[in-house]
1. Determine which structure produced the value -2000 for helix-only ellipticity at 222 nm (-39500 (n - 2.57) for each DSSP H run of 4 or more, over all residues; to 500), calculated from the coordinates; the candidates are 1, 2.
2. Compare relative contact order in percent (Cα under 8 Å, 6 or more apart) across structures 1, 2 and report the one with the greatest value.
3. Please state which of the structures 1, 2 yields 261 when volume of the Cα convex hull per residue in Å³ is computed from it.
4. Ranked by distance in nm of label points 7 Å out along Cα→Cβ at positions 291 and 515, which of 1, 2 sits at the highest value?
5. Taking distance in nm of label points 7 Å out along Cα→Cβ at positions 35 and 347 as the criterion, which structure among 1, 2 has the greatest value?
6. Out of 1, 2, which structure matches 7.4 when distance in nm of label points 7 Å out along Cα→Cβ at positions 147 and 435 is calculated?
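Only the coordinates and a few stated rules stand behind these numbers; no lab work does. Just so it is clear, the model here is predicted, and its values are computed rather than measured. Cβ atoms are built from the backbone, for glycine too; each structure is taken alone.
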Structure 1
Amino acid sequence: MKTTPFKLFFFASLIFLTNYYGGCGSHPDELRVNCRIVEPKYDEVIEIGTVKTIKINVTRESGFIDDIDSLVIYYVKDVDHIQSGLLTDPVKIWSPNVSIIEWYEYQWDTSDITPGTWYIVAVLYSYHNGIKGILDNVKIVLTINPPKVTTSEVTEITAYSATCGGTIVYNGPHEITNRGVVWSSENELPDLDDNEGETEDGSGSGTFTSHLTDLDKASYYVRAYAVNSDGVVYGDVKHFNTDRKLPAVKINDIGNVTAHTAFASGIITDDGNETGNITAGFVWSEKQGPTIDDNDGIYTVPEKLSKDMTFVAQLTSLKENTPYYIRAYASNSSGTTYGEEVSIETTRFSIQFGTFTDSRDEKQYRMVTIFGQTWMAENLAYLPEVCTHDENCGYWVYGYEGESIDDAKATDNYSVYGVLYSWDKAQTACPEGWHLPTSEEWSTLEMYLGMDYNTAHDVNNTNSRGDNEGGMLKKTGTKYWKSPNTGASNIAGFYALPGGYKIHNSVFTKLTETAYFWTNTKAGTSDCIIYRYLKYDSGNIFSFCDDHTNSNSGYSVRCVKD
């Protein structure tokens, strides 16, 4: 077969088209284009939401540039077939108009891209038959960076407030829905779950101002925060001190020193700009320099104090005939300070005995003077009238069921325990120069024995009070008291005896178990009459009240000298 010139041209053209494609590796006489992705770099981490520059360089090795149909930049997830020229789900980024050989740049907005590993691929489409070639590719990592917030400096600091805030430097890919500051006096990295205060200061980007209030400590850590749908981020921590200083305090006076107690008064001379936030009191010790952590005794005022406020306390549980060192103290959020030390020396336990004869019936009584108070040292036994337990004459002898005064006086119970009186009769039962003691006089006795002021004046409950002051009043042994007669020492020479009592409109009870003593005091504005009682199984003193509106109860009486 003879070959013609036309046939040779046809076969040459077919060979050319069959072998032609864009990209690296074409024949020397054909179009050969190189396209290199200069930016981003391989393995570069790109923050979603930023605008990234894509920069390419196009060069021609051979052929005509006009033969380029298009150059397209894609991003793809799967590049398993990249060598064979296949792409899986390519997404077009940009198609530069390649008309000359040069550098090309494009600003790629990454806001809508999913985080993870992606590939940027440059693909050349030839002018002929849509044949394509992959010229270059780079691997990138797209990541979500959270918002960025900075914390402002702390300003306008007072004793209880300050001003801070922050700036949203970067929103992240999602809107800021909440922002503010958090603070703490202890946590050096306060957050929304562990803080002593926080603010909410709007949403969105920009600078915001926060007001810190109700600051009750001397030192704080604060930082800004920002919240979006991805979570919460925090700014840098700022540390600041409130406008406070240490308080100042001094002892005004020490007085009424007994064997086991003393009274002290003090004053707050400076509250360190913390009005109404001062904790104060007294500390004492046999050693010099007592502190709130090292002392033999401490009293703390129950309420918070301010500058120029005075406070008083009873120092209790002191040893007799012993020197003590006493200091007032005051604390606020800045710390604790102490006033000038004062020394005292307790007395010996001072009691004096004597006797007294009641001119009404010539009965002689023991009496005891305890730190200036003179008490009868036995139960009152004045008996102008007597009746049975179910009658309400107001005078009873325990266990006696008759109306003969002489017969009642002949009983052992009268001889030992005296008479039980209604409260009405007790008002006038004491002899001239003596009276039914008030609850306050009982409290004074209790404090002389070592009970603290607050306990001694807590008189309307049935709780055990004090620390064995009742034992100091009780006659020792179990001849008259039921065993075990807990704590009985009779140090005060009071010789308290358990005469029992007569229940309202009912029977006698509690002989040898309990000593009940009327006072002359009602509980507040009520008709409830306060009384003291001692028990065989406790060394403490109890106090409660009897409803006088319904009462014909019978209790013992201890008179105190006018």
Structure 2
Amino acid sequence: MEFKNYLSYTSKERLILRYDEMVEFILSTPTRRFESFSKILGFDEIKKNLEIIKSGLSHIKEKLRIKNYEDEIGRKEGTIFKKLGERIISKEQYVRKINEFLISLGYEEVKNFEDISNISQKLRQTDKTNIIQKKGYYEDVKDYLYDIKNKLQIAYENYVNFYNKLNEFLKIKENIIYLALSELWERGLNILKKGIFDKNECPLCFQEKSKEELIEEIKKRLSETEIIQSQKKELESIKDIFNNIFIEIRNITRNITYKDYYKDSKNLPIQNFVDYIENFLAKMKNEIEKGISTFVEIINPSEFIFPEEIFNESVNLCETQKIELSKEISADKTLEIQEKIVITHHLFEEILNLKKERKILEKISISLKNIYEELTRKQKEEIELFVKTFSVKLNEYYSYLHPGEKIKNIKLNTFETNNEAKGLTIEFDFFDITTYPPHKFLSESHLNSLGIVLFLCSVEAFNRLNKFFILDDVISSFDIEHSSRLCDLLLEKFEDYQIILLTHQKYFYEYMKNKIREKNNWVSGIIKYENDTVKFMEDK
């Protein structure tokens, strides 16, 4: 095995326990305990995949909400009903209805919806179809205006959400400092991992420190900024949603402006509305970009006011133009029938496309949801099985150190948020009453015992490559009885491991030395530090 691969694999194993680290797992949050176990069990990749799937699901839900298919389809169906006098629910029904009009125009009946496309194209090329297209433009613009208004309300709500979350973040001044530091630590960690800086010192302060120790310290500091990082991610997520709404509205305004009719001087209210909306959105977008990039206060949402007056003026203009053009069309029965075919065919095609698009998104959403739920269920089952087995050993070793005491049935339990395992609690029976967390009820010595047996259980559970571990001065708070029990536990239960046991306690050293006297595979001795030199003097 290459050394780099060995180091990568070893990083998931439990090799050393120091006195000041014994209760770290016990005192950490349930979420961090869960993440620690998940990473070692190889679930960190599953977690990443779950986050990607969750992000995809969220994106699709937002897409469905922003697009508002039901409303858009409903408006188009309403227009078709007004023109045909009948609610159309299928292609076959639409073909039957259009055939009635085609016969009156002297055309042969069509057999399917696709044939109507050809008829519609021919009708668009007749002398007076410009009037039909112009009326269709104003009908479309009216729909677009209401669509913009609805989507702009979603954009505004999104901005308000961003504004509130940002202000909440800015209330704690240290957040910005730690956010900047976390970015620096992330870059430093990448530099160290890639081997760009390979000296055993800190690249910032040049303090002597091993690369491995420095990496662990940076990881620990980064873990302490997780809440701040999650707040930043939440703001970025809101920004992404806003950008999606921004694109949707911009596409609608382009649909309004791309026709030559738009430039007509009589359409000034529509032109003013489009200009206002584009500036309105651009200003919102710039404020959000400023907030996420510099973390400063942004404009209060109350300053963004929807232009009701310009909106109503634009809608009224569309209605007026439609009425005038309808009079001109109704004066010519042939033109009136042509208009019904051309406009309803265009609308019906759009409805079919919208329904198809919605169906695809809903299908993807269901598939992603099923995958997410299956991965979550599998992860939960695997972790629950693991912690159940782990808890059996935990009880066995703790009882070995503390026989006959009123602390029993120690176990790790998972807890869920939205049907997803999120944390690990440490529970136990204290005088026959189930309780948690341990540090509220147990003494320092008992907490240290729990810390040691958690480490030993982890060695057995996680160490697949290395068959050794180090205990560095872990019995400082133990009395003679419990120190000797730890010695007996190690010799009885871990005889297949190479153990490096360091201590400052003379009684423990002497006890251990006597216990291993008859064992050929153990060595004892005293480590001395003299004249900048470390010496190990083996006992004879």
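1. Details: 1: -2000; 2: -23000.
It traces back to 1.
2. Values: 1: 8; 2: 24.
Looking at the calculated values, the largest one is 2.
3. Working: 1: 261; 2: 235.
Only one of 1, 2 returns 261 for volume of the Cα convex hull per residue in Å³, namely 1.
4. Details: 1: 4.4; 2: 6.1.
Largest one: structure 2.
5. Numbers: 1: 11.0; 2: 5.4.
Comparing 1, 2, the top value of distance in nm of label points 7 Å out along Cα→Cβ at positions 35 and 347 belongs to 1.
6. 1
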